[in-house]
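The data blocks that follow each hold one structure.
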Structure 1
Amino acid sequence: MSIRVVAENHIRADAVDEYLAVTKELVEKTNTLDKGCISYQLARDSSDPLHFAVIEEWEDQASLDAHMKAEHFTRLIPELGKFGSGKPGGIAIFERVY
């Protein structure tokens, strides 16, 4: 059963370009290197250009757990925290129903 993750971030207007550079590396390395990754994408809210979400799909929990220990994840995720606007983001994990 696949697992889906939605990780939301609200970014400062002056930090968007830097945020996009870091997330581009994260998305590319995750899609290339992380076994069990079905899809890992960055999306932007169509009504709020400072609201982003990483939308992920994993084969199983073990694949997601391995991703969170990967070098690119442990190096880049702390960088993303530097770009936040102060609005709360969030992470939600879903299991496929149908």
Structure 2
Amino acid sequence: MEIKLKKEVEPKYNYQIVDPSEITNITNFFEKGSLAMVKSGERNSSSTEFFFVTNKFPELDGRYSIFGKVVKGIEILQDIDKEDLIYEIIISN
């Protein structure tokens, strides 16, 4: 897991925030459109499963690494139902 703290150049790896007051020092917060990997709690457990959040989700801040964000088409994300199948995702720059 990678967590980037304010005023630090490099992110911290394999670092877990234990003290809740440290949450205010992270640079990335879970908000609408954030993209992260699923993690079971075990070391090296991230898999090919990922998730988007559709609202602020402070319970995840500092517990999961955010590695992407929806910058266009957020309305499509909000229309996806848990029963829908995603056949293709195109990531572009």
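Just so you know, all these numbers are worked out from the coordinates, no wet-lab data involved. This structure is a prediction, so every number in the text was calculated from the model and none was measured. Cβ atoms are built from the backbone, for glycine too; each structure is taken alone.
Could you figure out which one of 1, 2 the value 47 for relative contact order in percent (Cα under 8 Å, 6 or more apart) was computed from? Considering all the candidates, the number was obtained from 1. Taking distance in nm of label points 7 Å out along Cα→Cβ at positions 51 and 67 as the criterion, the highest value among 1, 2 goes to 1.
Between 1, 2, which one scores greatest on mean count of other Cβ atoms within 10 Å over residues 19-26? Answer by largest value of mean count of other Cβ atoms within 10 Å over residues 19-26: 1. For the set 1, 2, ranking by distance in nm of label points 7 Å out along Cα→Cβ at positions 11 and 35 places 1 highest. Here the criterion is Kirkwood radius over Cα pairs in Å, and among 1, 2 the highest value is seen for 2. Starting from the value -11000: which structure in 1, 2 was helix-only ellipticity at 222 nm (-39500 (n - 2.57) for each DSSP H run of 4 or more, over all residues; to 500) calculated from? This value belongs to structure 1.
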